[in-house]
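S.K.: Following this line, the structures themselves.
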Structure P
Amino acid sequence: MAQQRLVQLSAQRPTSTVCVLGTELAVDVAGVWTWGPEGHGAVVLVNCDREEREAARLRGEAAATRSYEDLKDMSQLVLHTRGPRAIFAGHRLVLHVSYSDADKLGVFYGGPGPSMEDYKHVLGGQKLSYAVKPSRHHEENVFYVEALSFPDAGFDGLFSLHVTLLDSTEKGSLETPVFTDTVVFRVAPWIMTPNTLAPAEVYVCSVAGNQEFVVAVSALAQRAGCPVTVCPQLENRHDRWIQDEIEFGYVQAPHKTFPVVFDSPRDGGLKDFPVKRILGPDFGYVAREAPEGASGLDSFGNLEVSPPVTAQGKDFPLGRILVGSSFPRFGGRRMAKAVREFLVAQRVQAPVELFSDWLSVGHVDEFLTFVPAPDRQGFRLLLASPSACYRLLKEKQEEGYGEATMFEGLKGVAKVSVNELLADEALRRFNAFAQSCVSWNRAVLKRELGLAERDIVDVPQLFQGDGRGGARAFFPDMVNMLVLGKHLGIPKPFGPVIHGQCCLEEKVRSLLEPLGLSCTFIDDFFSYHALAGDVHCGTNVRRKPFSFKWWHMVP
């Protein structure tokens, strides 16, 4: 009987074909999930895109499907029952899941008919098995599978569903298993999107005193052909730091892709915004808490991702996640363990830890960003550079512009000349420290992202002490920019004005415009910079997904 394969399971592979275990695949790979273009195994999405269903799940309820739209998010599991129907008179067919996997999935079934009203929850949670009654007129029974948990510490993202044919011909005796077939599912990971991907939507908060900033960001987005969502003060509760509260990404299976917002443990005034305004049909939500207490490094300005790279002989077609840490300093701040474990468990964007605890705020977006480029890697890494800034200032002094001053046009801000900046030994010593920290990260980034010096652009920037040993930008931090395709929204630095032109702006244009990029300098001095943030901190971008399919890579 086992050789006749009367019962088989199949589910969508990460290709356009159907996997029938025991038929298309050799027996020795049944029950195994493999990566790569020639890999096999099914993909399933986490049910995270409907608030009412997620709330029911968190309450421990078995949420029933509500519409055909629910089923479209799920992966199909097909049970094939071929052969004489009489065989099932003395045998029982059971679909089952192990106890260890049961809390990670939900399986729904509506019988052989098409009626939506008949669909019910048959596996998952407390339901470990379901007896299937093969129909006389149907050789296939279609089940719908969803995941309830993302990969994380203690869960590698894999679970299995089994179908077993039991011999029950002898009344009063125990049923005997005849054979079992298995399908392995991998939960689709949460994937971050780098600056090189096309923007789909820009987010910014409206708070007291930042109206001109919102107008400038909206105008830039319009030039980039990108819609803008403005979070009003009633919803942001005076919290302007939308980059720190959330990070946008997506999930993808062969049959469905949708965005998912990752909510940080920061929980500022914006903490309810992602659930109340972003979560919805085909827009998912995931969060991780910091039971040990959130630090400044748990804000998602400290969470970035590189474009695709190849490093040390290994391809990273979806890029690598970058997070700031206290390393190499001992005893400093680190991103919450739960967040770090979640990011590592997704596997497809292997995280790299950088040293950001030297900064007062402590975020990687204070000293780096990526912009698209038409050649080589397809991007440039921009790094904040005190050394480059001092070289520029020295050059202007030697050209006879030592009396040109910074911060022109800013009321209540002391003007400082090029000569004064170059003569300030305490500032120079502090920036030597800042440069050493950036240089340490530069070496890590070159190694872990496979970059050469020609892939890196040094952006002039100075830092100053905060009085507690940390660093913050001396003038608006130009790498802390908004990237919308070729359109860049850069913090206006208010540098020394020479012949009516800010020499810092002029320098940045000379570095980036040859790459086909358009530089717009946005005044955020009082609305963001004076509060220890800049343009990137005050904005967020949902981007289009990669064209590359994650299951084709080999982590």
Structure Q
Amino acid sequence: MRFPVIILLFCSSLFAQTEYPKDYFGLPLDIPIQLSGNFGELRPNHFHAGFDFKTLQREGLEVHAVADGYISRIKMSSFGNGKAIYITHPNGYTSVYCHLQRPNDVIEAFVNKAQYKEKSYDIELFLKPTDLTITKGQTIAYSGNTGSSEGPHLHFEFRDTKTEKVINPLLFGFDKHIKDTKKPLISAVYVYPLDSKTSINRSKRPLLLNVVLQKDGTYLANKVSANGKIGFGVTAYDYDNASFNKNGIYKVQTYLNGKPNFGFQFDTYSFDEMRYINALIDYPRYKKSYQRVQKLFMTNPFPLSIIKTDETNGIIQVLPNLSFVYQIKISDFFGNMSVVTIPIHYDLLTTIIDQEPVVSNYFVKVKKDNNFAKNNWSVFFPSNTFYEDFEINFDVKNETLYLHDDSVPVHSNFTISVEDSSYTDAQKEKVFIADIDARGRAGYNYTYSKGNVFSAKVRSLGKYKLSIDTTPPTISITNPIEGKWISTQKTIQLRIDDDTSGIKSYDGYLNGKWILFEYDHKTKKITHNFSDGIVSEGVNDLKVVVTDKVGNSSIFETQFFRSQK
């Protein structure tokens, strides 16, 4: 009688929801909602943490506070979220606004003062409740394209103030502003053999199933003939009536003979869980074809809170004299649903297609520390670096470390070390362990040394070798100003670049005083705005110092004239 109790508890706890305020928050933009990205959407190494609002393909739209509160955090960064503002509200939630063009004048002055004090553009401020209070609907900023944004838009989030978990904005009543009558689109269904003995439709490799639309609007897959342990995966998208672009799916629930056995729903999760996306999807297929297949099983359970499963973890044991009906139900927040039914029966037909060959010479166990060494190279994997046990290819040839390939996802950092006595003490400061991409380009990894041993903590498999960077960054000015009067110019702009280790820092000085430059890594330009008030009447001496990540520096100097009258 124990199994029915387990199922009952599982069913009753499926995706239990917290009640969120539906009418408390307004919208951050004045234009109708159109999304270019939704909550939970699958992104590289993370789930999307909020909404991406379209901004008419331009910058400068007014961004409004969605409720009363105070600005609790401001972050200015050349990467990631770019210019970001966090507002803490009295009801226990925080709203977040990212990729901003700029804050409003009051907030910008507050930030500018802190940047000059710290002598840094990149800055993170944590404010007191009395520093900058905000009222609902107030214009706090203007939409932009800063940081790692790939086009003008507003990234917006809700977070639980205490736990900092992100929460789906649709749960706060934003669904009232979106019309969606479209079912999610299921573009592919895969079935996986989950051990070396299992075959499916006479194959020991994952198979793409053919699905046929039925008269009732559901889909029927071709029959799965298998033996042993199997699991399923699905590629699916959602569309609303206004945005016309692919969005992530909201909810998946699977059933085996009518009983729920695996599912997930994108309501809320923590940032600590984000990287488990690489365990949820078929990662090797993603790296090979950029197709994200969401697995509906766990061979090695991982702590992703959105997943709800029974004791099988979505794995189906196909046994003699038993038949199964497997269903996948995918639904959006508005209740539109797509259903796939898959008949399963036992079969012991001769295998025609064998497993794909694996080139390997070692085996990694997830729950244990793993050390590998050859010649002057060594690698240390702490326990739980990976999601599953696997056969790894480890070799050293021509002073290059061959560490499997990037088709296996890595959850946490591991250490690579190499001993090399050929460098002088002066050279050692410029040496780093580089990852080598498919085109042979070297990527920088922060490297520390002890004696002749160089070490780096990295987070991906692939090729590595020692590299040295002795070339300083380049600095150039688009419009030369040497000896010129530039009284009508509002800004000074320079281009900075470093081809090897990358830019670490940049500092500008006007008549000996530090000045603020804003860095845009997409254009590789730094910009100083004369409105900061540092420029002098008449002659001005400008000096810019740029340093790369191993300490090479370049200096640019020029002199110009400016009238303030």
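S.K.: Among the shown structures P, Q, from which was the value 31.5 of mean projected area of the Cα convex hull in nm² calculated?
M.R.: Working through the options, I get structure Q.
S.K.: If we compute distance in nm of label points 7 Å out along Cα→Cβ at positions 382 and 398 for structures P, Q, which one ends up with the highest value?
M.R.: Q
S.K.: Hey, another quick one. For relative contact order in percent (Cα under 8 Å, 6 or more apart), which of the structures P, Q scores highest?
M.R.: P
S.K.: Figure out for me which of the structures P, Q the number -5000 belongs to, where helix-only ellipticity at 222 nm (-39500 (n - 2.57) for each DSSP H run of 4 or more, over all residues; to 500) was derived from the coordinates.
M.R.: The correct label is P.
S.K.: On distance in nm of label points 7 Å out along Cα→Cβ at positions 110 and 246, which of the structures labelled P, Q is highest?
M.R.: The structure with the largest value is Q.
Values in this text are rule-based calculations from the coordinates and carry no lab data. The structure presented is a predicted model; accordingly, all values stated were derived computationally and were not measured. Cβ atoms are built from the backbone, for glycine too; each structure is taken alone.
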